[in-house]
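So, here come the structures, one by one.
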Structure 1
Amino acid sequence: MVMGMKITILMPAFNEERHITQGIKGIVNLVSNLGYDYEVIIIDDGSTDNTRNVAEKVANNPHIQVIGYKQNRGKGNAIMYGLQHSKGDYVIFWDSDWEIEPLEFEDYIIALEHADIVIGSKRHPESLVETPFIRKFLSYGFNLLIRLALGIKITDTQTGFKVFRRERLEQIINLMSVTRYAFDAELLVIAELLKMKIIELPVEIHLSARLIGTNHILRILFDMVGIAYRLRILRWYQKNLNNKSASYKPLIRV
């Protein structure tokens, strides 16, 4: 990484009081041991449990800040909100439940020297994935749906570890409208339309047996239909790719 570059790690969290401590400590230990200038921003996305209090107790490091708002608004909204508070040249999305780890964290940072986005992929041949059959089945089904509906080339849109050059991420955010379940899919659709170079690298994943609820699945499908409609029928994204004057704003104001 170029000297003087700073890494921002955004950790959206909703009702993760059981896992947030492990997540924060794991990330800080990994990044600090590599000697990078970094900041970790935990965004409490309207949790109804004790997530924020637990996170604040662990955040005894000047590199960590905990922010948030009262009403749950989705992972995408949390990331946009966190981005407003960040200063990093490279920006990382990292799920706060600590189910996902990059196999070689530094490889992701190095890869940004010749890419715009680097994402973790469960389907990378070197990935180590431990997950219940039903979650694996749903994941493959959702991935197939995304590729058919949106024509996306990425093998895995949903793994919760992604690294961006900040200026490229800001270009994408300007065109986004989804803030919940299909946020990652829309983000990568726009990245491909902008002809950004995306690299997939291996991850280690240990997923729990908790299942996605019916309402969650229906909302994903609803969001997916909206993205496909804007992409294939309205061609809204294509028409707005060169809107250089657009500026993204936090959906929840500071």
Structure 2
Amino acid sequence: MIAKADADSKLTDKDKDNARKKDKNVVFLDKNSPQFQQFMSQMDQRIMAFYQSMIQSYQQVNDAAKMMEVADKALAYKPDDLNTLVMLSNVMAERPPTNEDQKKTHLARAEELAKQGITQLPVFISGPEGAQLSNEQKADLASNLHYTLGLIYLHQKKFSDSEKEFGVALQAKANDPITYYRLGLAYAQDLKNDQAMDALAKSVFLKGVSEANARDILKQLYVQKNKSEQGLEDYIKNAGQKIGQ
């Protein structure tokens, strides 16, 4: 249909008259008509839905390479698709290569995608798709993108930038234990031990998959400062009560 619309747009009035003489039921497609524009919009949504389904399937079977391959194809089709930008940049940030040269290129690409997603976010939220989302879902998108950028900066040892992005992510979603954990790591590597302890304590308080690792590092920093584990549980509780303030 797209090919026919392209061909029809090049026909002159004489060409159309000649075609009607041969076939009185002939139909010409107008690329600029509201009906055709609606068809194109719906087609884009269907194609992106197929890509999203494939991406999620590869995520479920833990095949990051195939997931990124399909996501790249999706972005080649629709470069400004926010959901794909969010997913691809996050997976790339979570799973960088071990080879340093490859890692540098990989993270630069992930940073580009995350920043593109952050730029695209206000446009998406103000559009028809964004209007269907709850405030919590919008906050999740913002949190995810800034968390991803923070993680990329952490890998790149840009600790100040990492701390800033994790902070923005927590402003959007204040109860995410993994973001607090990664923020704690950034502070610790930046030799800001008090801030690291606070972030790690909040991660422990919120529990989740990061709890054990966060507790181990927190205990080391706490004992280093206080020469004892005494009072650690109260410290965690007090930090947790400050979440969202």
Structure 3
Amino acid sequence: MEQTQRPNGIGQAEWEARVNLAACYRLAAHFRLTDLIYTHITARVPDADGHFLINPYGLRWEEITASNLVKIDVDGNKIAPSTYNVNPAGFTIHSAVHRASHDAAWIMHTHSRAGVAVSTMEEGLLPLNQIALQFYNRVSYHDYEGIALDLAERDRIVASLGNNQALVLRNHGLLTTGATAARMFNNMFYLERACEIQVATLSMGRPLRVVEDALAKHVAQQYDSPMGEDDDLDLEWAAHLRLLDQICPDYKS
């Protein structure tokens, strides 16, 4: 990935995180995962305990760049000069997971049509197809408690997520985590795709062929340890960045 000039006062590791986070926002916009100016994708600042990057409140995700991301603390307060404000209430869910798990360096939360639709179903995500099976027994659920303004809910969100990297916030939306931008975005892309397929499948009103438990577990295990998984993620992320370099290279600015 060709880098633009790094601004003074920002270390190399932080700048790389900024570029990758800006890429996540632009990709989410491209794949229609936005909710106007709401919801967030956040990243822990490397080598800076308790510091995070978040989108400037009020900007469309198509407007996010590496340099206009805002650095905040665990409570959503700005800790570096910025002309932009942040939405502290919107960081409630993210801060809960960031504080609890070092592996959750990257967190993405969406209110997509398909994701919210599946979040309203008592059964949640069903084992209906190969894409959904990668999340079989690997997606958690958190009951709706209203708009996430109560900081006391953070501990309950963490308990609901457990050791999984995907969370369905019932009656609300989806959340995925990852140790890298590539892993987090891959988790959300395919969780969203599984939800889209489920909504389409149920709309046909025909009898369902639900994958039985033993086979579903087998396929999930195949997803757990495929040959060359990290290499596949690297190739996938590089392909995403080539797309952005073609359609909106300013994300790196």
Between 1, 2, 3, which one scores greatest on Kirkwood radius over Cα pairs in Å, for residues 126-181 alone?
1
Here Cα extents along the principal axes in Å has been calculated and equals 96, 39, 31, so which of 1, 2, 3 was it run on?
2
Using mean count of other Cβ atoms within 10 Å over residues 14-21 as the calculated read-out, with 11.2 as its value, let me know the right label among 1, 2, 3.
2
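Laboratory data are not the source of any read-out in this text; all were calculated from the coordinates shown. Nothing here was measured: the structure is a model prediction, and the numbers come from that model. Cβ atoms are built from the backbone, for glycine too; each structure is taken alone.
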